[in-house]
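Multiple structures follow.
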Structure I
Amino acid sequence: MRFKGLDLNLLVALDALLETRSVSAAARRVNLSQPAMSAALARLRDYFDDDLLVAHGKRMMPTAHAELLAPRLKTQLRGLEGLLTSSAGFEPASATRTFSIIATDYIAAVALAPLMAELATEAPGLGLEILSPHDDSAELLAQGKVDLLITPDAFVHPDHPVELLFEERQVLVGWSGNPLFQRGFTEADVFACGHVAVSFGRQRTASFADRQLALQGKARRIEATAPTFMAVPWFLRGTGRVAFMHERLARAMAETFPIAIAEIPFDFPAMREMVQHHRSRGDDEGLAWLRRRIAEAANPSVGQMDIDPDNKVYR
């Protein structure tokens, strides 16, 4: 198909070329041979009357004109993708589609796993690809490489629609044999303990709890840093260490691991978990349906655990 004299398939090739900056890598991405991708680049250069990519050592670097084209091209391709997905309609029972979502193991455990159990009968042709958060999560959403980003409000992209998914309290967790969980914590007790922290990505992005503690000027003695929340109980077992954790995840883990849960003995804000999609996907009926179903799975009617009124320790 041609538009203004250009084969529109070449735009997909151009997007791959500008992103990978490699003819061979771009060819693999769009399932073309390397000679075919080289021919596509030659046609693009002729159409735009610009080199687009020029050799620089072993790499190819975009020209100034290509740098201007890249974000506009990606936006237009994402818009076209949204047009195609919305025009076809969406019927969960018969749809065959895989959605990509950036989310922590916490979100996977408390929202996405329960949802997948329901989708097995409600929408058997749908799949979820869960990607771990990292330094470029928001940028991947902006580039249209993922369908949804689920993250605390401090990490959303400023240029794309975002909705509040839910709010959740933080609690203190530790080994069930830790005597402090029997008598209750004071604030001094919390910071006298060694701590397990969680950080993400190459830049070791801090978790919500760590960021809040830093904002409050509260320093901890961190004895271990885990790459995921699911790893935290292994660093607590048989020790006097403690960790800050989301209440629902802590409750779920307490069913499997020997951990105890206590109230944080000082003011601590609830975490606001957000869900975000690319602005070009606003008319994507399938994505809108998925956002609704995630919200329903993430906001069940949850009763509170019984708490000992004297020491604020969960039983």
Structure II
Amino acid sequence: MDFKQLEAFTRVIELKSFTRAAESIYLSQASVSLYIHSLEKELNTQLIVRSTKELLPTKSGTQLYEYAKNIIALRDLALFEIQAQKSALSGEFVIMASTVPAQYLLPEILASFNKVYPEIRFVVHQSDTFGVTKGVISQECEFGIVGGKLEEATCNYDHIVSDTLVVIAPPDAEIDGITQNKLQDFFYSQNFIMRESGSGTRAGYENFMKNEGIDPTKVKTIASFSNTQSILHSVSKGLGVSMVSKMAAEDYVKNGMVQVVNMDINMPVRHFYFASKKNVILSPISKLFIGFVHEYYDDINRANR
């Protein structure tokens, strides 16, 4: 068993195609097939089920895939640590992120990271918290950035930063400060703009509503969107009110496009995390990026003290 066999095998599993796997590692399809065949012969077991419709790992193939990913990651880590002092770091990695991190955390972080490591490229895929977690578990990416924990998920969660949820309303709406005893009347009387099911933001404000005796199913949902930007724009045009992350609303508030409703009550706090699959060794570039992000927010916290 050697690295070329394992690399060919993992790429076939990930891309579900011998042809695409061969293209990704710059080999012929015949070479990739030969590597897989020799690996199966060496292990005396079938690793991949081939059919006209799809290509799937067998039980043995799934087990080997987990080990192979870690073996390759360990090799890359060794090379990374040895060569880090000798040359500029380069490469590409995939980040999956839920809506708020993708739109409001990552752009600033990636810009800072790029100034230090200009040869490292990013591929960012946006989904909701559930979709990102699913992608991490299926190893579509090494890690994701999410706005909530899914307790049933086989993931490690590493806290990044926290933010408060705020209620936003159209700029010309005449809404007095909302006290505890007016809270239910407020939510039941407004057109409310929701995030889609599976969103960490939605889970956060639905839990808040329930804790305050508000039934989310009785709130008049006038519209539902899959991203925060659409909600902010809709509120600015007078469609209704909503709850969003404070950092997401910041520019709209500064420009007078929405207003934050004064709530005389403790508002829910959202926590953002790196999510990675348990028992999986992260690549050197992923570890580098995660460490950079932690240092980035540590510097901000020190500056704000």
Structure III
Amino acid sequence: MIKRRQLLQIGAGLLASQSLALRAEPTVASPPLIQRPVPSTGELLPVMGMGTSRTFDTAGDAASLAALLAVMQAFFAGGGTVIDSSPMYGNAESRVGDVLRAMPQRPKLFAATKVWTTGREQGVAQMEESARRMDVERFDLIAVHNLQDWQVQLATLKDWKAQGKVRYIGITTSHGREHEALLQLMRSEPLDFVQFSYNIEDRTAEREILPLAAERGIATMINRPYQRGALFSKSRGRALPALAAELDCSSWGQFYLKYILGHPAVTCIIPATASVHHMEDNMRANYGRLPDEQQRADMLRLFEQL
């Protein structure tokens, strides 16, 4: 396991190189940061978050940590605060904690994870271990992952929220077959957040989940915004349409993200990447103009013509 001193040396080196790069760039006026409120409290969150599935499931060697630290620095530099993980993601929680410890200054963080086990005691133990792994004193959000043992785990989360051990609670699913169960819980349980898949190709959530979230005042966290990369196979090599410039999009990735953000019931998106370049590109969707209803229809039409 890499030592804290080595982590700090990695962090200091990356910060210095990024500082020099920033000074070399001309100063330009930045468009406004896009934020959306958590309906249950009104707290504002930047719309672009960061997922850690697969991308942060790495070994704890110096090279891996240096690469992840660069990715996370790009995320925070782009105005991000929401980082989502899970015990299901292998080493991801531990790598997030390692990188946070490597930073000379602790950035503003909205820490989210999930409980993914069966049994009350097992759930409590897992959540406490997640806090140690991610190096957080109190999670901002813990959600029941893929509805596993939701009756037991949600009861614990309600108790933890009442005691101030967690700020928000929720439910997640990444499987379309679980949408009906998710809808039932959204109607019957006091949820702050729901997480599910939604993108320009997979628009199932537009039928019931997003409208119900708006009606019930539940924040939404969107996973798989690129359909696990499948969207880029359609747009690769294609020129961006003129509409992209009207929405401050300079890439297809931003185009796909802005389509999602154009839905008013979307609170934040959590794309996952291990590439600094891709992270920087994602975070540009944290700023600028969003499509109105007509522009979203035009975006969909243009996508379907690819």
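Figure out for me which of the structures I, II, III the number 5.9 belongs to, where distance in nm of label points 7 Å out along Cα→Cβ at positions 34 and 210 was derived from the coordinates.
Of the structures listed, the value fits II.
Given a computed value of 2.8 for distance in nm of label points 7 Å out along Cα→Cβ at positions 114 and 146, which structure among I, II, III does it belong to? Walk me through the numbers on the way to the answer.
Details: I: 2.2; II: 2.8; III: 0.7.
Computing distance in nm of label points 7 Å out along Cα→Cβ at positions 114 and 146 on every structure in I, II, III gives 2.8 only for II.
Laboratory data are not the source of any read-out in this text; all were calculated from the coordinates shown. The shown structure was predicted, so the numbers you read here are calculated from the model rather than taken from an experiment. Cβ atoms are built from the backbone, for glycine too; each structure is taken alone.
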